[in-house]
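Pasting the structures in now, so scroll down.
Just so it is clear, none of the values below were taken in a lab; they were calculated from the coordinates. Bear in mind the structure is a predicted one, so any value in this text is a computation, not a measurement. Cβ atoms are built from the backbone, for glycine too; each structure is taken alone.
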Structure P
Amino acid sequence: MRVLHGPVNVGNQPWALSRAERRLGASSDLTVRSDTWLKYPADLVLSRHGTGFVKTALRSVIYGLSRQWRYDVLHFYFGQTFLSPGRPFSKDAAIDGMFNQLSTMDLRLARFLGRKLFMTLQGCDARLAGEGNRRNQWTMCAPEHCTLYQTCLDVLDGRRRYMIDKVLPFFDRVFYLNPELGHVVPNGQFLPYANVEIQKSEVVLPSAYGKPRIVHAPSVGQIKGTSIILDGLQQLRSKYDFELILVENKSHEEALALYRSADIAIDQVLAGWYGGFAVEMMAMGKPVACYIREGDMQFVPKAMRHEMPIYRIDPGNLVEGFAAILDQRPEWTARGRESRAYVERWHNPDLVARAMLEAYRRPDSRFDLDPESSTQRPSQERPHGDRPVKSVP
C-alpha cells in the first residue's frame, strides 16, 4: 500500500503518522507544497519558505496533476489538496466559484481512478467563527482575540461551509483533531494528535527544587490567549517566584530544547482543547495547564476524558487557577509521569497508524484506538520503564 500525506505539515502530525505507517510496513510519504519557519521535516518539499504564492501554487498543482497518482491512498490535511493551494481574501463570487471547481477536480479524478481519500481537519480550516462565537463563552473566534474574525464572517466561513457541504463528502473518511469541530463536521470522527515520535522523546521530569520554570509557546498569541495568560501570571509575581519562558520565532528543534528545560507548560485558554505543543510537553513528562471546554467533550472517547492529566484552568479566573497549580508543585513529578503515560496510551503514532492503515484498507472500519486491545498494540512499543527518565537539576 502506497500512502501520500500532504500538502501541508501543520503541527508535525502528517510526518509522525507517516513514519509510524512505515514502521508498520506501509510505503508512506509526506510531500508539502512549502516548508515554514518551523522547519518540520518532509520527504519532499515543493517550494522553499519565502517562495512567492504563484510559483508555490503552480508547483503544487503540477504535482497534484502528475505525481500524486503514484499512490493508492491520498491523505490530505487542513482542508487542502495539491490542487487547492489557497486563495485570496476576495469577495468576488466568480473567483470563489473558480477555486471551488478546483477544490473538487482532483477529488473527482481520484474517485474515478479508485484512489482512497482521507482528510484530517485541524482547527481553523473548518471552524465556523460565527457559530463558535455564538456557542461558546470563551473562544478565539471573537474580534478581541483574532484579527481575522471579521474576515471569517465576511468570507472564510462561507468557504468553510462549502468545503464541509460539497468537498468533504468526496472523502472516504474525515477526521478532526480539535473536538469543537464535531459540532460542524457531520460524519467526521475525533482523532487524537499523533504528532510526537514518542520513542525519540526523552522524559525530563519537573524539578522539585529551585525557581519553577513555566513555558508558553505563543505561535499565534492572540488565539492562544497569550495576553490574558501573561496578565494572570503577572498578577502572581508578588506572591510567587517563577521564571517564564516564552518560545517564539524558533525552529522546532530549537523550541524542543527550551521545552526540555521547563518544569510545567501553559498551553492555550481559548480553543477549548490542548494542541500539539501540549502533547510534546506531556511526552517529555511535563505537566500541562489548559482550558478544556466541557461542551466539546461529547466527541472525545470516554476513557480518554477520564484519564486526561491536564490541569484545567478557567479563562475567567486564571489568577486563582495558576496559583492553585503553583501550590501543587510537590505533585508535578507524579503528574508528569501520568502525562507521559497518557501520551503513550492516547497519542501514540504507532497505535493511531495501525488503526489508520486498517481504515485505508476498509474505510468502514471501526477505527478502534483502544490501547488495551492486543490487535492495536504496536510490536515495537517499549515498556515505559525502559525509557530514559531524568530530572532537571
Structure Q
Amino acid sequence: MLYKTPALDAADLKVLHEVDGLREHLRDAVQQAPMKWTQDLRKALTASAIAASNTIEGYQVDAKDVADLMDGEREVDASEENKAETLAYQQAMTYIQSLHDVADFRYSKELLNALHWMLQGHHPLRIAGQWRKTSIRITAPGDELATDYDGPDQDLVPGLMAELVDWLNDGDTEAHVLIRAAMAHLNLVKIHPWSDGNGRMSRSLQTLLIARGGVLAPEFSSIEEWLGMPGNTWEYYKVLREVGGPVYSPERDTLPWIKFNLRAYHEQAQRVQHRVDRSNQVWIELMEHADTNGISERQVTALHEVAMVGRVRRSRYERQEAINTQQATRDLQALTKADVLTAIGQTKGRHYVAGPRFPQNVMATSRRPHRIINPYATA
C-alpha cells in the first residue's frame, strides 16, 4: 500500500492555478529571450539544484563551482569526495533532463536502479543499483542516536517498489503533474528502497515527473534549489516526519506534504522569474554599453555571466562562443586591460570578476532585490 494522493482544498487549488500561470509566463519569457543567456541560465539553475540537493545530504560545493565542474573544470574549491558526489548527481540529472520527450517512455525498477547507480556507483564500498537487503533507520538531523523513521522491512521493499512503478505509469493519471511528482517523492523516500542516496533519488524522481510533464524545462521547475535553503530544509524534514510517521504508515493524511510542495513550486517559480527578468535586463544594458564602448557581442556573453554569476572562466567562455583558446584569451585580456574585468588566480584556476570599470548600472540590475510571497498568505 502506498501513501495516497489527497483531495485539494480551495486554497490549494488557487495556489496550483497560480503556479500554472507562473510556469506559463516563464515558458513564454524564456522562449522570447536571447538563446545565449537562456542556456547560461539553464546551466546555472541546474548547478544550483545539484548544489542544494547535495547540501541537504551534507556535501558542500558552491553552485558556481558546480557549474565549473559541469563544464569539465577540476580546479575548484571542493574536496575530492564532494567533487565526486557533484559529478555523479550531474550525470543523473543530465539523463533525467534527456528523458523529457521520449515517446515510448515507461517507468521501471530497472530505470530507478540505473539512476541510483549513477548517483552511488562511484562508492566502492556501497551497494548501488539494488534494493537494500537490510533494515533502515533514519536519524534525526543533528542527533545520530535519535531515530526519526524506521523504513519498511527489507522483505517488503520489492513489492512496494513494484506497486510504486505501477502507480508511476498508470496511477492517479487525472491528477496534476506537480501533485503526482510530489507524491512520487513522498512514496519513494518513505519506502527508502536503497541503503543510501534515497533523498536525492526521491528529489530526482520528482524532477523527472515534472520534466515528463512537458510544460517547462525541468531546470525551471525543479524545487531542489528551494529545498536546499537552510530554513526550507528544516521544514522539509519536519513535514516528512509529520506526514510519513515514525514508521511506514501509508494510511496517514498527505495533504500537509502537498501544501508544502505547492508553496515550494510557487516560491521557486517566483525566484526563477525574478532571475529571468534580471538576466534579460542585464543583457539589454550590456548590449547598450557595448555599442558605445567598443565591446563585441560575444564579449557581452562573458560580461553577462560575470554580472549574473559573479565570475567567468576562459574555458567556459571559449565553449559558449565556440571559439579557440587564443581568441577567448585575447577577448578576456582585452576586457582586463580595459579594467572591465579583473583576473583572479593563476593559470589553471584563473577566473575573471568585475573590474573597476564594469558598468555599475548593470551590476545594480543584477543585484536588484526582490520579495518572495508565501502563496498561502494570500490564498
Structure R
Amino acid sequence: MPDQTATNPGDQVQPTQIVDLFAGPGGLDVAAEKLGVATVGIEWDGAACMTRRAAGLATIEGDVRDYGPSDFPDADVLAGGPPCQTFTVAGGGAGRRALDDVLAFIKRLVAREPRDQIDHDLAKMEDERTGLVLEPLRWALEAIDSNKPYRAIVLEQVPAVLPVWEAYEEILKAEGYATDSGILRTEEYGVPQTRKRAVLIARKDAEKVSLPEVTHRPYRKGVDREIGDSRLDPWVSMGEVLNRSYPFLVISNYGTGGDPKARGRRGSWEPSATVTGKIFRNRLVSKIGEELERFTFSEAGRLQTFPHDYPWSGNDIGQQIGNAVPPRLAMHVLSAAFGWDPPSDVALQKLEIWATQERHGIESQVSAEAACV
C-alpha cells in the first residue's frame, strides 16, 4: 500500500495490478512498485527484457498487438508509452505526417470496425510503429466491451502526440471516465533533466481528475534557479544527483539549429538536456577543456531518476535509458491518476536504491513460453 493518503478517499483508486504496454526497461514500473503497486509489463525488445529480468520485474516478451485485457484478468489499471520515434522532432516525422490518418483510425476503433480490416490498413502506413499509438485505445475499448473497464488509465508520449490523447479523452469521457491531458516538463517534478512529455490520465467514475501539480521551478537558460515562485523548489542539477566531485560540461552529440558544429552545451550546475539513446556519445569536459570520462550506465540512468544500482543489461543500454519514462515523473503521474496525494519525500527517496526493493510476485496469465524468465 502507498505511504500517503488520499485527500478524497471516496474518489481514489487502490490498484490491484498495472498492465504496462510498451514497458521498456521499467520506468513506470519502478515508480509503481516503489508506491506498492504490482505491475506486469509487455515489451518486445529483448535487451529491455534483459534489464527487466535482472530487476525482477514481471515481464511478457512480446508484441502488445498479440495480447489484450483478457490475458491479464487481474490488471485494473492500463498504462503505456507507445514507441515515439516516428512522432519526434528528431525522427523522420512519419507520425506527424500521419496524424490525420491516426485520428481517422481512432474513429474506426470507436465504431468497432472489425480488427482485421483496421490492421490491414495500418500495415500500409509509412512506418508501422505509428499505428502502435492506437493500441492503448484498443485495450481500453476491449475492456469496456467485456464489462471490466480499467479503473485508471495512464499514457505518455512525446508532445506531438497530444492531439491523439485529446481524441482519446473525448472517447473515454463518453465511457464514464474523468480525464485530463497536457504537456509536462520533467524538471518541474524534480527530474534533473529538461524533457517534455504529453500525458493523459483517466479515472473511471470520478468527478474530476487532474494532472499532477508542479513541485519545482521551470528551467530557463541563464536564469538563476533561485529566481521564481518561492512556493516551488529550485530545479535539480546534474551535479546534485551524480557523484562527480568536480564541475563538468556536457557537449551534446546533436547540433543546435541543424548546425552540426553548434553542439548544445549544459553545465553540471544545470539540468541535463533531454536524455536520448545517444547519450553515451555526449562528451564531458572540465571547465578548462580537459576530456573527462563519459557518463556511465548508472549516471545516465540517474539523469532519468532510475535507482543508482538499477541493473542495466543487454545491448543498446543508451537507447533503453533514453526511451524510458523518468520514474520520478511517473510516480507523480500515477499518484494523480489514482486520486492520491502527491508522492511524499519518503516515497520519492525510495527511488534512490533498487536492490532492497520488496517486489510483488506476479503470476502472469499468459503462457510461460511468452514470458521473460
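The table that follows gives values for the structure above.
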{"read-out": "Label whose coordinates, when helix-only ellipticity at 222 nm (-39500 (n - 2.57) for each DSSP H run of 4 or more, over all residues; to 500) is calculated, return -7500 (choices P, Q, R)", "value": "R"}
{"read-out": "Structure responsible for 57, 30, 26, with Cα extents along the principal axes in Å, for residues 197-292 alone calculated and labels P, Q, R on offer", "value": "R"}
{"read-out": "Source structure (of P, Q, R) for mean count of other Cβ atoms within 10 Å over residues 109-116, computed value 14.2", "value": "P"}
